[in-house]
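Before anything else, here is the set of structures, which you'll find just below.
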Structure P
Amino acid sequence: MAKLSEIRTWCEERLPGLLAQYDVPGAAVAVDLGGEVADHGTGVLSLSTGVEVDTDTLFQIGSITKLWTSTLVMQLVDERLIGLDDPVRGALPEFRIADESAARVITVRQLLDHTAGFEGDIFTDTGKDDDCLEKYVATLADVPQLFEPGRLFSYNNAGYCVLGRLVEVLRGKPYDACLRDHLFTPLGLTHAANGPWEAILYRAAVGHLRPSPREPLAPAPIWALARSNAPAGSMLAMRARDLLAFARMHLDGGRAADGTQVLSARSARAVRERQVDLPRLGVMGDAWGLGWEIFDGSGTSVVGHDGTTVGQAAFLRLVPEHDLAVTLLTNGGRGVDLYHEVVGHILRELAGVELPALPVPPADPPRVDAAHLVGTYGSRMFDNTVSQDGEGRVWVERVPKGLAAEMGMETATIELVALEGDTLIAREPEDGFHQPYAFVAGEDGGPARFLHTGRADRRLTP
């Protein structure tokens, strides 16, 4: 097994070349092995300024924020202010969705493990004031229920915003203040920001996007998404070392470096325990805990979370058996490919863990009988129409609507081929990987009810 000093040297020598290879403007990596930390940053904050990344650079962590929200909730569980199986409505009576019967019974646990069942990609901007989460929750009254609570996993950003509001109500202060008072301060974090108004005080990375597929990367036109989605991952930024201080607390049974018990040891274990299995997708975890993704296949327990924002991508992995945590923070380009190179190398060298390869289509895929799969599946963001032509080829036409259309996303037609059972996969890569499409919840060979890509889009056609 390599030593941490060897990993530090490898990062210093290899990371600049890997950034160039994968068109990533800047990145920071940090490794915590048994409480000893090594970190390294390279590249630039922004292609427009050329200011260099260093180990104190702040990157947005995107949906890794959900782990912070789940930790705030578990602190409330520790204090017996809420129970995991309590209906959310008990502490948050204003919680409303279109299905009143579901709203009455959805539990805290179901929000944490993404099984609440209502549509989750709701990004309504309700302003920048401290009441934005309260206003956001009030906008959910017409959000449809996709399936009965607890039946299926479907990634739910809106559910974590509801959890953030729950934390606000039970703590009596805004979500940002809860993060600062109950996590930043007891963990001793010095380089963490609740949004651009704080991040500007530090060396902060800027996300990068391609104006079109054929154009080079350019700084994103905005730095962050709506503050009303902060508990789901729209705002939080920090340096890699501070993210690992949070991870170390979870590895150490809820204790901060100075011995402060930030979270009970019981809750620190519970958040990583398997709650729900996912369809075979290969681009997300195999299962989910109370916020944490669970990755099977290596023979060693690996948990973590990823996050993306406007041109930034973040990755966090923990290997509790080896007392190891690794994070990679990036600001554009082929971040997933860089993750496989860098985090894959570190996990292999320090824990003997191999990252599973991303799924790819078979070299000679068999013909698919897609009669029970064809139809239109939709959400507020996209309509996906699956068809099979006279030659037996299967296609999905993805039509953006709502916010996706407003953001300029274009209609795409994607050929799907067989992968495994009722899971098909895109023949051609998009954004560096082949997206699997799992068709689930059909009964007795009947039509699939959902098209699952991490989110469950319900069938709209008979």
Structure Q
Amino acid sequence: MTQKALEIAADVRARKRSAVDVTRETLVVVERENAALNAFHHVFIDEALAQATHIDALVAQGIDPGPLAGVPFAAKSLFDIEGHTTIAGSRARLDTPAAIRDADAIARLKRAGAVLVATTQMDELACGATGENPHFGAVRNPHDADRMSGGSSGGSAAAVAARCVPLALGSDTNGSIRAPAALCGVWSIKPTFGRLSRQGVLAYADSLDCIGGFANDVDDLATLHEVLDGNTLDARERGLRVGVLSGYFETYASREAWDAVLQIALLIGSHESIDMPEDDMQLVRGAATVISNVEVAAAHANLLGAPDDAVSPRLRTRLLAGALSPAAWYADALRYQKRFHANMSRLFDDFDILLAPCTPFAAPRFADATITVGAHELEVAKHLGMLTQPVSFAGLPVVTAPVLRDGHMPLGVQIIGASSNEAACFAAARRIEQGLTNISRTSIES
């Protein structure tokens, strides 16, 4: 599946291709690629073909099926799909009753003419950053099968990066959309906290969870966001005042990851550096971890009594940590979240967007327990999200720009906007995409 989503939709509406043919071709690619990637959990062969047949019937009647007519998409397996159990990467959920309706995001995409072809693999209950699942296996990076896809939305990112589907849905609590997008080399959107409906999406941490998605170009990603949001983005070109988050963000970025940020900044124009003290960011990380642990433990308290083989030791430890956290810690963390949001929001008095590295390093090998960045030896599983977590804590919207490099693994850069200003993120993304196209796959010195 090499076509862009909007190209597919235009062809289907013009009857140059049928939605059924597009779906059949996609199902063949999914089956072929999944043997190596392990990106997909369940493939909806009959349902997808039925959806595609309905779309072709609408076109034949002269009815426009919508902006995503006939476009195949996949969804992380924590989105409810009518008639199917929402597994969410958890063996303990295999016997959960089937969902009685589609999640709101799924329903919106279907109403726009898109065809759901599969759910994607993910870290157990979204609690993870590497894409490794103890029950269903690891999602492998399409650029190198010995390397991680990132998590917890790794299956969706890998599916788009491998060109199995042009669009995929994911969720992000502390970086679960942005880290996989960076490691797999695709565009992604994590919107403002609370902007998009999470109805029918299994919760991890209600104070941080967002839904969003992945695409291989900005136009497709913007259309995906518009369908989910129900509003059209402001497409006006404007001058962009750019701030680059340094300090902590530079200290914990490898040289190549930091060079990627500077390359992206130069594509937009002039920029200023903003020092983010390490002590402040470590406090943010601690508070975000308390909130995440407490809320995931509350959402899945029943799993503390589940059999040992149904819940991994790592997840059980996190659930226990949340269940045993003092209420005062949780209350203090929530208060600090409000203050941090206010502090970050004030930066947009002077800047339209902020840039930061997405991950400290490119995709690690599965055998890599630690990676050295500067003077710091970082445990991979605990630090892949260390540069995305503060942005999530502030609830800000982020488009992730991929930096693809000949002979190297991809990197990603966070394009951060003020609350509810996804339009600024996309305006910058379009300028960046044009610049990256002009210097396509230029290597960053490393």
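Suppose you compute helix-only ellipticity at 222 nm (-39500 (n - 2.57) for each DSSP H run of 4 or more, over all residues; to 500) for every structure in P, Q: which one lands on -12500? Write out the running numbers ahead of the final one.
On the way: P: -7000; Q: -12500.
Value -12500 for helix-only ellipticity at 222 nm (-39500 (n - 2.57) for each DSSP H run of 4 or more, over all residues; to 500) corresponds to Q out of P, Q.
Quick check on the output: -0.45, -0.58, -1.08, -1.28 is log10 I(q)/I(0) by the Debye sum over Cα atoms at q = 0.08, 0.09, 0.12, 0.13 Å⁻¹, derived from one of P, Q. Which one produced it? Provide the component values of the computation, followed by the final result.
Numbers: P: -0.45, -0.58, -1.08, -1.28; Q: -0.40, -0.52, -0.95, -1.12.
Working through the options, I get structure P.
Computing mean count of other Cβ atoms within 10 Å over residues 143-150 gives 21.5 for which of P, Q? Can you show the working numbers first?
On the way: P: 18.0; Q: 21.5.
Of the options listed, only Q reproduces it.
With volume of the Cα convex hull per residue in Å³, for residues 111-238 alone computed per structure, which member of P, Q shows the largest figure? List each step's numbers first, then the result.
Numbers: P: 142; Q: 116.
Of structures P, Q, the maximum of volume of the Cα convex hull per residue in Å³, for residues 111-238 alone occurs in P.
Name the one structure among P, Q that distance in nm of label points 7 Å out along Cα→Cβ at positions 119 and 303 of 1.4 was derived from. Walk me through the intermediate numbers first.
Details: P: 3.2; Q: 1.4.
For distance in nm of label points 7 Å out along Cα→Cβ at positions 119 and 303, the value 1.4 is produced by structure Q.
With mean count of other Cβ atoms within 10 Å over residues 71-78 computed per structure, which member of P, Q shows the largest figure?
Of structures P, Q, the maximum of mean count of other Cβ atoms within 10 Å over residues 71-78 occurs in Q.
Going by mean count of other Cβ atoms within 10 Å over residues 95-102, which of structures P, Q comes out largest? Mind dumping the intermediate values first?
Numbers: P: 16.0; Q: 12.4.
Answer by largest value of mean count of other Cβ atoms within 10 Å over residues 95-102: P.
Here FRET efficiency 1/(1 + (r/R0)^6) of positions 367 and 391 (r between Cβ atoms, R0 = 30 Å, to 0.05) was calculated and came to 1.00; which of the structures P, Q was it taken from?
For FRET efficiency 1/(1 + (r/R0)^6) of positions 367 and 391 (r between Cβ atoms, R0 = 30 Å, to 0.05), the value 1.00 is produced by structure P.
Every number here is computed from the coordinates shown, using simple stated rules; none is lab data. Quick caveat: nothing in here was measured; it's all calculated off a predicted structure. Cβ atoms are built from the backbone, for glycine too; each structure is taken alone.
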